[in-house]
1. Identify the structure, out of P, Q, R, from whose coordinates helix-only ellipticity at 222 nm (-39500 (n - 2.57) for each DSSP H run of 4 or more, over all residues; to 500) was calculated to give -14500.
2. Given a computed value of 17.8 for mean count of other Cβ atoms within 10 Å over residues 239-246, which structure among P, Q, R does it belong to?
3. When FRET efficiency 1/(1 + (r/R0)^6) of positions 39 and 151 (r between Cβ atoms, R0 = 35 Å, to 0.05) is compared over structures P, Q, R, which one is greatest?
4. Quick one: distance in nm of label points 7 Å out along Cα→Cβ at positions 183 and 287 came out at 3.6 when computed from one of P, Q, R, so which one is it?
5. Compare Kirkwood radius over Cα pairs in Å, for residues 71-174 alone across structures P, Q, R and report the one with the greatest value.
6. For distance in nm of label points 7 Å out along Cα→Cβ at positions 79 and 311, the calculated result is 1.9, so let me know which of P, Q, R that is.
Structure P
Amino acid sequence: MKTARRLSVSGSPRARDPSDVRPGISPVDIADHNSRTTLGLLRRFGPLTRQELSRRLGLTEPAIAGIVQRLANAGLVAGRKRASTTRYAALEFALCPDAAFSLGISIAPEGGEIVLIDLSCAIRARIGFTDVKEIGEAIESIRHVWSGKLVGCGVALAPGAVINRATLEGSIGEGVRPLYMLDDSEAAIGAERALGIGDPEGGLVTILIDDTVRAGLLIGGRPFRGIHGLAGQIGDMRSGVDGATLNEVATSPSLERYMAAGNASADAWITVAARHLHEAVLAISGFIAPGAILIGGSLPGDILASVISSMAREREEKIRDLVIAPWIPVVQPATHPKDGVVLGAALRPFNETLFPA
């Protein structure tokens, strides 16, 4: 069970007083929860007044006043008069973007990318690398960008990216801590939940397409990995009359091979990839009945859009033939198709310290 992490007035986690042995949720736990939830609301919806926060949190306005005052004292939020054409201008509260920063690193076998995000989760710096040994130098090149506190670094690993943690820590350097490791599919889910469509009823599935095909699963508000940690590894799923796997017919390398064979158009590849991906969606939907299914990854934007459009046609045809249930969701593009993984990595330190987990 994950232990509670509390906000101090400086915005850092505050440990429970060792003498506090009361069972259940303490007032400190409640204050921490309310502070995190308030920061999460301001991140998602932008500036909000005390009255608006009161409605969303179900707390009284005096209680909200205390919460935003603590956050303001910590330098995390600031109040300002809302622009209005009326005589009365309400006081609204917004995040202070420069109050805290977080690094996100995505690592694949062929290299990766680093982004720096601020408290509002806007990308403030971006740099690529081709070898893990270059990470430390890359971070140093953007170190001047973060003026506030760096709360940590999230590292998202793609399949095949076998990284020794000690080697990685040595490359990153001592000044960037703590370090959080996660799978890239879990990172993509985290980005979609925080910066995309949220947590729809029934759960959420994000499918990543690059060198392989894999899925991140969010069930009951939590990533689902399965007993052996292999849930979502759908690349070897065989489907279609040809019995091909998704990794064989629906990845970036398979598209590159198809075009290198002299084909003038990607239309045939799109049709085959969409058919196989649609059957994978049917299998996933029969297992968890998600509220939303989204696709991202490294496919070119126009190709991804065509694949999703072709999958929609497959869905409609099967509904007309009564082959599938109409409640299976229409597949959509991810909110951040190409940046979801690295953004999700950068979000992890914030989720561990400031935002709702």
Structure Q
Amino acid sequence: MTNPHSALWWFAGLLALSIFSLVAALSFGAADISMTQAFQSVIDKGAHHVLANDRDISSTALAEQIVWQLRMPRTLLAFIAGGGLALAGLMLQTVTRNPLADPYLFGISSGATVGVVLFMTFAGSALVSGDAWFLSLFNQLSLSVAAFVGSLVAIAILLAVAGSAIGRQVESMLLAGVALSFLFSAITSVTLYFSDPQAISAVIFWTMGSFARAQWLQLLLPFVLLLCTLAVVLLFRRQLAALLLGDESAITLGVNVAKFRLAMLLLSSLLTASLVAVCGGIGFVGLMIPHLVRLFISQAQLLHPIAVCLLGGLFMVWVDVIARTLLSHQELPLGIITGLLGSGFFLSLMVVRFRRQGQS
């Protein structure tokens, strides 16, 4: 348990590191842009006008164009996605009292991915081509709705499996989530198998996870949903803390457990779906980050959910940097990196849990 002053220092350091990472990540990529140029582009977009050399002016203008049109939206999307997935994982772990809960492990991400895949395969004509901003917004909303419907199916199946004992059947919830992930993966594979090559090339992006197609307009919906979800978590933090004590204790404290839990599940599903619609299924972020934040900031403190968002965003920014710089002239899917890190973390949690059960 950390004291408030220590938690405040941890939070300040995490905030400073997040700001630095958002700018530093702009210097990584195929084009050679130094960290100084990246910082200069962010601080003053017109800095190249004060340079005396025309060649320097041209190179600086090119660097600014790369930073603001390509790398900035990608980096911001990575930060939003990491923060959103981490916050969704925190909500799931709290309302289910399951330390292994995660949008990916519970099948919510897989359900959202199936929704997007089916929509793009069988209703792709609804996506309107064009450069206008309202067309892009319409396409994004369509994919987000499809992803949300898929995530709702996953939530409905989980609720049907767990019933009223959703907070007590930890292993059952986890096994049901894993089974759902396999089921949705099979549906995705069958859909791709019977699709034409053009549909496969368009859909494969969502099955592996990537920020390569990030655009400024795509940031709007996930960012708004992330802020709204964070505000709800902060506003109802006492009710969330009561759920950790058990359903009986929460009811005694005046919490309508069934309705509140369902509302939180739907909200986390909506946030996850909005992220899957733009960057695909990325696993284990919601599992790892809340546990790491609990090491230096108590979950009972007001700063905890904000710190979860910051660390999740920080983590995903550097995962994206690794994905596009580890191999020359090639980009790794994000799911590979988060899968390698998250599976080891998941196994470690399972070992700790079994040891505690054996000692008790």
Structure R
Amino acid sequence: MAKLGLFMMPLHPPSRDFADVLEENRQLVILADRLGYAEAWMGEHYTSTAEPVTSPLLFNASLIAETKQITFGSGVISLPQQHPVVVAGHAALFDHLARGRFIFGIGSGGLSSDWEIFDNLDHKARAMAMVESIDLIQKVWTEDPPFTHAGDHFTARIEQRVLPEMGIGRFIRPYQQPHPPIAVSVRGANSMTANFAGQRGWCMLSGNFVPAADIATHWPTYAAGAEKAGRTPDPSVWRVGRSVLITDSDAEAEAMLNDPDGVFSWYYQYLGAQGCLANGDAPGDIDWSTVKREAMEKTREFVIAGTAETVLDRLVSFRDEIGDFGTLMLTGHDMEGTQRMWHRSFTRMAGEVWPKLKAYMEDKRGVRAAE
């Protein structure tokens, strides 16, 4: 059954007050929980005051007692940047505090300044470190000591100082057994990560800033990996992100989409500048005219905005292009001065648009199953 979720990087102008930003994000999760959204995902970044949440687990822990049913996702914990035993302990603890309302999103890291500060600039090495890390995390969660791990990126040993009857030398295991659902994010067309996730049986997240044509390749690639490993692929594990804003008129939406200084254009300017740094450009070599032009193009391509009818039509077209998925994750954007508008949009999405889109998706599945 299809679900509705929320995804926040989060991304805010760095001039904003940090406490205000945190509370704005917290209130959006609380609203989503009240509206029946199934999931809320929070990102992790260390070296950007525009993406200021350094721990999705800490942020989400502040909301456990203030929510009733929503499941929290880490979107994502960058495994090469922390020792796997530390991540295993923190994630298992959160899973218990949340009584299983937890999806363990992992990745190799997407912020280039984080790569630099942690000395993880080699893309292939980061990917291999992520795989080694999750393997060690799962070992910590499922095996009793003694054991040793001497990998290419991490070491761990617990052999001599073990008193099982006193609990010494033992690791806490997650609330969900054998572990919480594991999820990875994917971007490019025919992603190797998607194939690997299918082989492992993990959940998959396709970002809101990824072209629909590329997203359309993610599920077939995932399914091929699952079938290779002898697994039956289930689209319910696939999360797909999009920026959605419901306005009172299409003209209001057009004005926001065409604003070169608006929330959407700034969002894609930030991602564009980050992309330049990730590709090796020096800060002084960034072509800002190109970044701004491409930001406007991406705003038009990726953001779904307009009246409830317009949004529904565009989401139906989006679904038809990419195929079946399990959860639609709406992006949380900066709301300075516009919180009322955004909260109304999330509310109308849950009450007006989502029931119709969900019914359409379920009808499509029924037709396909009957063929």
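Readers should treat all values here as calculations from the given coordinates under stated rules, not as data from a laboratory. Every value quoted in this text rests on a predicted model; they were computed, and no experiment measured them. Cβ atoms are built from the backbone, for glycine too; each structure is taken alone.
1. R
2. Working: P: 15.2; Q: 17.8; R: 24.1.
Working through the options, I get structure Q.
3. Details: P: 1.00; Q: 0.35; R: 0.65.
Answer by largest value of FRET efficiency 1/(1 + (r/R0)^6) of positions 39 and 151 (r between Cβ atoms, R0 = 35 Å, to 0.05): P.
4. On the way: P: 1.0; Q: 2.0; R: 3.6.
Computing distance in nm of label points 7 Å out along Cα→Cβ at positions 183 and 287 on every structure in P, Q, R gives 3.6 only for R.
5. On the way: P: 15.7; Q: 15.4; R: 14.6.
Comparing P, Q, R by Kirkwood radius over Cα pairs in Å, for residues 71-174 alone, the maximum is at P.
6. Values: P: 4.7; Q: 1.9; R: 3.6.
Going through each structure in turn, the value belongs to Q.
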